[in-house]
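What follows is a set of structures for review.
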Structure 1
Amino acid sequence: MLIFLLDQRRFAIDTASIEGVMVAENIFFLPHAEPPVRGIITHRTELVVVADIKGLFSKEESTSPPFTIIILSKDDRRFALSLGDVSPRFVDKKDCTFLPANEERDEYLSAKMRYRGVLFDVIEPEAVYKKILESFQ
């Protein structure tokens, strides 16, 4: 699991959906894209759409580089999440306990996770991908 703290909230993403983590100085503007889409980057010679994670959970955006970028993939689809200047870390999934998400959760979350006694919200990449697609319609 990849874990990180963002605006006093703890999040986790299953590493099964992570293709890579990188730092980018620039995220290039994408015309007609609406939040949470931040822009595009190149990853292994491909253009990848980047969603700003702050834009998913608040009205704010990450504004200053460098940006920590998580490249996510599902089937043949690639997309990315910008964490701003947040530094994530990897933890072993077997050290985590998973709990069902409550009914009032954000639409981008799939469950709760406990790691070393601390609760994390688990991000559902498929829901983020759907939001990215919606921003272009």
Structure 2
Amino acid sequence: MKTAPEASPLFLAIETATMTGSVALFEGSHLLGCIEIHQAKSHARLLTPMIQTLLADLGVRPADLTAIGVGRGPGSYTGLRVGVSTAKGLCMALDKPLLAFDSLAGLAGQVQELAERLPARIIPLIDARRMEVYT
């Protein structure tokens, strides 16, 4: 007897460690869509509407998500609290698992294709202020 093919997992990713906040939806490892903001001190106000817009634009119900991932830093303490709190609230409401990912690894992943074509290494940095960086 044939069984229906299993749907690919849908992951919502939330990143708020830097001034650029983003939400993205992945089906497995394939990026379906992403919304970014480039406004300092706006994550708390814009994060939930960004998630709602992304899911609506892609025709995905929150209940369809397999898991929710959130950047765990390093980065802005306030930004991280906003992202983690939002992700935890969604996970509790939807009864979905919460995954944490390294924000620097996520940053490096954005240029992975470029890095494969260059002889140099890519080293992600996040501004830590006071003339310091997170590496």
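Any read-out appearing in this document is the output of simple, stated calculations on the displayed coordinates, not a laboratory observation. Small disclaimer: the values here were computed from a predicted structure and weren't measured. Cβ atoms are built from the backbone, for glycine too; each structure is taken alone.
Match the computed value 1.5 of distance in nm of label points 7 Å out along Cα→Cβ at positions 53 and 69 to one of the structures 1, 2, and report its label. The read-out was computed on structure 1.
When helix-only ellipticity at 222 nm (-39500 (n - 2.57) for each DSSP H run of 4 or more, over all residues; to 500) is computed for each of 1, 2, the one that comes out at -10500 is 2.
Given a value of 13.4 for mean count of other Cβ atoms within 10 Å over residues 21-28, calculated from one of 1, 2, which structure does it belong to?
Derived from the structure labelled 1.
Of structures 1, 2, which gives 2.3 when distance in nm of label points 7 Å out along Cα→Cβ at positions 29 and 85 is computed from the coordinates? Source structure for this number: 1. Among candidates 1, 2, the computation of relative contact order in percent (Cα under 8 Å, 6 or more apart) that gave 22 used structure 2. Taking distance in nm of label points 7 Å out along Cα→Cβ at positions 93 and 117 as the criterion, the top structure among 1, 2 is 2, with the largest value.
Which one of 1, 2 has Cα extents along the principal axes in Å, as calculated from the coordinates, equal to 61, 39, 23?
On the way: 1: 42, 31, 28; 2: 61, 39, 23.
This value belongs to structure 2.
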